[in-house]
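So, here's a batch of structures to check.
Read-outs throughout are calculated quantities, based only on the coordinates presented, and are distinct from any laboratory measurement. What you see is a predicted model; the values in this text were computed from it and never measured. Cβ atoms are built from the backbone, for glycine too; each structure is taken alone.
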Structure P
Amino acid sequence: MGQPFIRFNDVWLAYSPALEAQGHYAVEGIHLEVDQGEFIAIVGPSGCGKSTFMKLATGLKPPSRGRIEVDGTAVNGPLKISGMAFQAPSLLPWRKTLQNVLLPLEIVEPHRSRYRSMRAEYEVRALALLDAVGLKAYASKYPWQLSGGMQQRVSICRALIHQPKMLLLDEPFGALDAFTREDLWCVLRDLWSTQRFNVILVTHDLRESVFLADTVYVMSASPGRFVARRSIDLPRPRDLEVTYTQEFSHIVHELRNHIGALRTQADATDAH
């Protein structure tokens, strides 16, 4: 497969020198290699360091120990080649849908410098993304005129507008109802299938991780470390019917057992 697109080599993170001196790490001993275009998901109990891992992957937090490389380059600061979407869409209420999607191009170089001269081209790109997620007709609507699921689609378009090589998703569908969530799984699946950017998805939803990802990693309770890696060998393209198959349920159950074992260990430690 050639050089990994993402590589974590024995990465540890403490949130302060004092905590490091006491041996208190948020994540420890992270080894990871992710191929170009691979979709990975990270699952685990609350407080296990999943979001901390995202900060490391995007360069928002430097590791206390170890080395992180993305696209063949050491990560020493915030990455411009990544896009992010979170559980809360956080759209600007005074901007219409199209303007919200375009926002990163007004802020991030090199797009910021050429925004005025390329605005028409950028708008075409934004409308194409909105069309891909079924929202082209809502380009001139304000966030308050959109449902929660629509707002999250806009958030994903905004994360992709600068054509990043890596998309990071932190519980992006956690606040949505089950039907809307599954609908957005398919939206994300189709966007990824077309463009093949790398994806790191942090989620509590085991079904979501198995449906979307090539590989699922289980993270232990704090200090976070990877304790299991599961390749998802379900054939692609996947449709929602696969979630009702015995093979799918078996993988979900296997991951649930890993997390259940982690909780049991944590309870035993607390008892002592």
Structure Q
Amino acid sequence: MITIPFFGYNLYQMFLIFCFWSFIGWGIEVVYMTLETGEFQNRGFLNMPFCPIYGFGVLIVVASCRPIIDHPVVLFFLSAIVCTTVELLVGIGLEKLFHNIWWDYSREKFNYKGYICLKVTLLWGMGCLIVVKIVHPLVEKGVNLIPFKVGLAFIAVMSVLLIIDIISSVSDVENLNKYLKKIDEIAKLMTASSVAIGENLSNETLDLKDKYNRLLEQAVSAQGRLIRAFPYLKSRTYGIAMESIKRKFFGEKYKTSETVLGLVEEKKPVKPTKK
């Protein structure tokens, strides 16, 4: 097979490496979020245990850092920059494509618009040092030990599953946005109706409230996986509606964000005064 310039692998090797690190990345995300939340979190945009950003990220880092592999300090900083750039571009791309914010580092110090932050950048650098210097050489050897026909069969199956999963996941996000739009529209109608009759509940308002609650139930039932996978998920267009769905999904465990895109502020408990 022809070796792809810059990457130093052929397509067969690249796909297997991509799959391996996408799965490992999913595992890292699951462990991190499970420790943070105290319960299992099936992370990732896709339904499968697969985070493509890690697969692409490792391939790019390994290729770009190959000339400096014997210079740990330079390797640390370059890999940190590469991974942070990938994370930034993916975050902006997903937001532009789906009008949602999928992760948020705005509470971290030295962050850029919540997409990236210094703490995670340093973690990328440390992680890549371990990957490039220790783990990835073993992965390369493992890939080369796989019988070619077995590898091809795996690639064929994974390609089909990935295409199906991508289509399904994109459809889920589009449906979530439709729920958000409907919930937002009904919320505005309820507000307008209440104001028009002086805050008294009319039959029309009660009907709207019932419809609103039904939509929340449907959204939680249909989109629960995405909400659980991305607990910091926000909508640029329907911020309040998104918070309502997450509050319904997480129940008493849910804590409103410090700010919902500047629309909602979290009320901090007042400390009792000592007498």
Structure R
Amino acid sequence: MWALEQPCRERPAPLLADTPATLLAALAGALAVTAALVAQGVLPRAALDVAGVAAGHGALLATALAWATGGRAWPGLVAVALLTLAAVAARGHPLGLVAYAAPPLWLARVAARGHLAALGFVGGVRARHVAAGAAFGALLGGHLLVSASRTLRVAIGGRPLAELLGALAYDAGANVIAAECFFRGALFGRAQRRWSFAAATAVSTAAYVLRYLADPLLPGSVAFVVGAVFYLALLGAVNCWLLRWSGSLVPGLTGALVFFAAWRLLDAR
């Protein structure tokens, strides 16, 4: 009788349910083939850069969209196509970096229709929440600039303007938005429905840090890697809290954009 009187609790789906395995395999295969052709001199180095953007960020964004839409494949395909076109345009013409506006604009359109609420793209986000995210990103980015310039003697603002603008466009249209959608909106969002906030934050943040440690563009010096782990872990953990506090992905996304803008001012070459 006790069992009959108790409400039936619906078990959550597996953590990795609705992952677009076929699309991810296709992206990995395309990246491997491109790398082989570049190594043989058949394709230029730029082709590998484009494939890296499409495969790396496309995989994160496609998985986040599939988790948010119940396994639908078309949003991920569109996201990968837009990222690919943006990467090609950015390398083909100085003004091509404007194409990186396409992925976030398209996501905003999909979110406006209410399809991405599961990722934290909800209406009515409060200005104070966005301001808090921006303020934290500025604080963390400012601390990064001061510590890197004084401790590691890294130059600030030494990049050519065209290179800096290209990096900022890449962050806004691919790097930051893909990472926040997957590691915060998708992975943390699912994990916190299964485990405690602390456990979900730990899983999301650890995966986030590992993503950047595996990035071939990260300078290989020990001091720089240790610093990257510290700042990215702190950024990831606070963005998880911002998502839970505000109910929206926008504050954390804003903070990450501000932080990476400061990151790009460093000339670690």
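So distance in nm of label points 7 Å out along Cα→Cβ at positions 43 and 243, computed for just one structure, reads 3.1; which one of P, Q, R is that?
Source structure: R.
If helix-only ellipticity at 222 nm (-39500 (n - 2.57) for each DSSP H run of 4 or more, over all residues; to 500) is computed to be -20000, which of P, Q, R is the source?
Structure of origin is R.
Thinking of P, Q, R, which structure, once distance in nm of label points 7 Å out along Cα→Cβ at positions 67 and 115 is computed, gives back 2.6?
Working: P: 3.7; Q: 2.6; R: 1.9.
The read-out was computed on structure Q.
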